Each structure stands twice: as C-alpha cells, then as structure tokens.
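Listed next: structures, encoded as structure tokens.
All of the numbers you see were taken from the coordinates with simple rules; none came from a lab. Since the model is a prediction, treat every value here as computed from it, not as a measurement.
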Structure I
Amino acid sequence: MNGHHRVTSVSGKMVFEGDFVNGLRQGRGVVSSADGDWSTEGYYHNDRLVGNAVTTRKRNGDVVETELFACRRGKKHGFAL
C-alpha cells in the first residue's frame, strides 16, 4: 500500500490517517480514537513514531489537554509552537 490513506483498526476503536510507503507508515500521520476523544499527530519512519508528537484530549468536543513530546534530540520541529 502506497500513498495517503485512512485506516481503521480491526476493533474499530482507532483510526490512522497518513502516508504509507510499501505498507509502512511514513511521514506525518495522525492516530485517533474513533469517537474523537483523543488524537496523536506525529512523524513516522518505517511504521514507528519517531519525531515530535502532539497529543490532544477532548471532552464533549472541547480540547481539555494538549501535550508536545519532542523528538529524542530535544528539537521542536514540524509544528508551529
């Protein structure tokens, strides 16, 4: 599978939207709950979350918490801060 896709887990509880190369997640992608209560946006390489990640939690559609997890080199790249 190559290109931009939206994939739902077998259980139907999680959704991934982003780019795939040779069936692996690559580049920027978003994993979220099917009900929209949380999402994690970050950068993937060979199916692993490797870059910065922003996690957002919502309650009744309102954002209640947002966290930025910087890459292990401590650089905050890829997001407007």
Structure II
Amino acid sequence: MNKAEWSAAILIGLGLLIMGVAYIDGISIVADILNKLWNASFNVVFLSSFVFRCMVIFIGGSILLCGGFILKTYHLNVDEE
C-alpha cells in the first residue's frame, strides 16, 4: 500500500469510528462519567441531543467521503497508467 491508500484507509476508519461513537452515544456517556468524577459542568443534555449527534455523524460522514474520494481518484489514476 502506498501513501494514498494509507491516507484513504485512515480517513475511512476515522470516519467510521466517529460515526460509531455518535451512534452509541459515547460522547454523552463519557461526559456524564467526567461530570461525576471531576465535578465538571458538561452539558450532558446537549451532548445526548439528536442535533448534536447528527452534527457528529455529519462530520464523520464527511471524513468518510473524503477517504472514499481519495481512494477512488487513486484507483482511477492507477488504471490510466
């Protein structure tokens, strides 16, 4: 695997990881644990809201799409040569 394939694989994996964390609501779970441990003031209600989870899923999907485009353009360039 060369540099383009590695970067595409990393972006695809990162996008899937971000989307998975948003899907299982991991951000609000971690924020709730940190609130209890450190007496912090994270807004857990916002972090578990549908709007916030949609924003995180959108960011993960955008990263996933960038990785897919890098992989697609790499394979198109390889096929032309």
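Data table
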item: For -28500 (helix-only ellipticity at 222 nm (-39500 (n - 2.57) for each DSSP H run of 4 or more, over all residues; to 500), calculated) the corresponding structure among I, II; result: II
item: Highest-scoring label, criterion being relative contact order in percent (Cα under 8 Å, 6 or more apart), among I, II; result: II
item: Cα Rg over 2.2 N^0.38 Å derived as 1.48 - corresponding label from I, II; result: II
